[in-house]
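No value in this document is a laboratory result; all are computed from the given coordinates. It should be emphasised that the depicted structure is a prediction, and the values quoted were computed from it without experimental measurement. Cβ atoms are built from the backbone, for glycine too; each structure is taken alone.
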Structure P
Amino acid sequence: MNQIHAMRVFVRVAESQSFRRAAQQLDVSNALVTRSIAMLEAHLHTRLINRTTRNLSLTEAGLRYLEGCKSVLEELDHLEDSLALTEREPSGTLRVMAAGALSLATLTPLIDGYRRLYPRVNVRLTLAEKHTDMLEDGFDVGIVAACATRGGEFVEHALGTTAFVPCASPAWLAEHGEPLTPEQLEQHAAVTLPPEERSVNWLFARPGENAQQVTLQPGYAVNNMLMVRLAALAGMGVAIVPAPLVADDLAAGTLVRLLPDYEIEDAQASMAIVYPRRQYLPAKTLRFVDYTVEHFQQMCEEKPLRAPRAAHAVDTGMLMHG
């Protein structure tokens with residue numbers, strides 16, 4: 001960087017034909033200008049400027065070096081200007097990883113709104129049910145369960161919570177009966193994520209009572225929460241899924257909310273947006289983080305945190321169906 005600065009000083013001296021005028025134009029001392037030229041000549045082992053008490057002139061090498069300096073500095077200035085423009089107007093590809101607990105109805109307006117503001121950014125969204133190494137897999141930002149972020153390599157901003165609900169299709173309940181207590185869920189075949197991705201143990205609690213653990217009996221396990229929903233709709237068993245994912249199904253009656261007097265205690269209910277802790281982050285990432293936090297704050301303000309209970313009502317939490 002000192003050499004780049006010295007090159008700029010050299011160009012200004014050559015164009016102004018004066019050390020003193022160059023110092024005034026650059027707002028530096030005469031001594032600094034003198035040292036910069038001396039450094040360049042020592043580095044190149046070549047005299048660039050012939051000096052007399054009355055005037056100065058460039059040597060033959062100095063003339064060639066002047067043309068080269070102008071070319072290099074022009075390219076450098078162009079590069080810096082283009083980078084500055086990119087930071088003012090985010091562009092490029094943004095890789096986003098999101099937890100499967102978020103419904104497409106939640107993510108779609110988020111991504112759409114961001115791209116309307118920053119159309120030069122292309123978003124690649126990946127839904128992941130299990131913990132993913134964001135750094136190793138090259139993601140710029142993640143919207144994940146807060147409990148999944150550990151260590152000091154990430155910055156985390158809380159977004160809110162989403163509720164999990166037990167449900168089943170009317171056809172399944174007509175054939176196998178509706179469970180009236182959490183323990184009775186264990187008598188039903190369940191549709192779940194694979195045990196290595198999500199424990200089959202769940203905690204149920206009613207207000208003022210201690211939580212009780214229930215262990216589901218997977219009859220069908222699939223590594224995608226959307227597939228879990230489809231299997232429940234197809235009558236393949238009971239399922240515990242994020243409320244936003246099945247809000248429309250519950251409202252339409254194609255799925256039935258089980259155990260409405262109970263709430264599920266789950267560490268993965270708290271959601272956060274996370275990104276690598278780096279000194280300099282691309283504008284596309286910073287803008288997305290700011291937009292996402294604001295987006296979920298608006299959702300929280302527009303809709304209550306807890307929906308009033310009714311027949312088959314759903315506690316959607318902050319990350320409710322949009």
Structure Q
Amino acid sequence: MLKLGIIGTHIITDQLLDAANKSGQYQLTTVYSRNMKRAEEFGKPYGATAFYDSLEKFFSEGDFDVVYIASPNSIHYQQVRLAIENDKFVILEKPALVNPHEFQEINKLLTAHPKARLFEAARNIHTPLFKAVVKKISQMKFGGATMNIMKYSSRIDKVYEDVQPIPNIFNPEFAGGALEDLGVYGVYLAVALYGKPDSVNYLPTMLKTGVDGNGVATLTYGERSVTIVVGKTSNNYLGTEFYGGRDTVWLDSAFNLRQGIYYDDQKQGHKFDVEVADNDMIYELQDFAEIINNLKDADKEAQYQRWLQLAEDVNKVIYDLRQSCDLIFPADTNY
């Protein structure tokens with residue numbers, strides 16, 4: 001059983017802890033929050049016994065093997081540094097880091113601390129449905145893709161009504177916005193399936209806070225392209241399609257994969273008959289535990305390195321998308 005510590009007491013952390021319990025691989029022991037009362041209220045129902053409001057003490061004194069970090073995007077870098085310096089296994093909520101400069105520094109730190117590992121919590125690529133899609137798409141010609149990833153945010157009304165403080169997810173100080181949230185899932189699918197694009201472009205619709213509320217990203221691969229329509233100001237129900245020419249793979253979502261259909265060249269639909277758990281975060285947690293529990297297994301280490309490289313490639317693509325439209329965050333100016 002892996003002992004788990006957490007940073008970030010949010011809804012997404014509740015979902016992860018539910019998946020951790022169902023996996024049978026993790027036990028929450030330690031919670032960090034800036035507010036000690038909040039740490040205790042959140043952690044005790046899950047069986048946590050140690051609580052901290054000091055990050056330094058959390059890492060130096062806390063009894064845990066793995067830390068799950070679900071803090072605002074721009075804070076990830078400093079917290080991951082502390083985790084790796086203390087030789088922890090890190091599960092980092094997406095987007096892992098704000099820019100390639102941060103990723104390069106973290107890679108150096110991982111080299112200096114070979115006991116540590118860094119996993120980005122890109123849950124969509126770990127699901128059995130996505131793995132079935134990968135197999136099918138490998139048999140198809142590459143004709144591009146269209147992804148529709150829009151979900152009305154519960155916090156956007158605060159932006160419209162000028163409620164202060166600005167919600168973190170819509171605050172440039174915390175590297176917020178649609179691309180750095182839901183857009184990560186689309187870029188992950190594209191890069192996992194097709195590799196790094198030749199060029200990218202992003203056309204955002206900006207909010208008055210200084211981040212993108214929605215936008216259209218284009219990843220170009222030679223004569224084909226992947227289009228990602230992303231947003232946090234509306235709901236979208238069109239789903240995602242991967243084209244092969246005469247055949248197509250359709251998914252109901254790019255981030256919460258529940259259904260998939262393969263349409264053959266006769267326009268006949270064939271459903272993917274694969275397991276879909278109620279909480280799909282269980283699959284990534286199982287994959288990460290398999291690596292952590294088998295550190296001397298060369299094949300599993302190679303898989304870990306592929307995931308780490310994929311995370312770095314996705315980070316670079318998202319950064320390049322932002323650069324294409326001069327969407328700059330304060331964290332980008334530190335280098």
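-13000 is what came out when helix-only ellipticity at 222 nm (-39500 (n - 2.57) for each DSSP H run of 4 or more, over all residues; to 500) was calculated for one structure; which of P, Q is it? Of the structures listed, the value fits P. Here FRET efficiency 1/(1 + (r/R0)^6) of positions 17 and 121 (r between Cβ atoms, R0 = 25 Å, to 0.05) was derived from just one of the structures P, Q, and that gives 1.00; the source is Q.
Taking 0.70 as the value of FRET efficiency 1/(1 + (r/R0)^6) of positions 137 and 153 (r between Cβ atoms, R0 = 35 Å, to 0.05) derived from one of the structures shown (P, Q), identify that structure. Structure Q accounts for this read-out.
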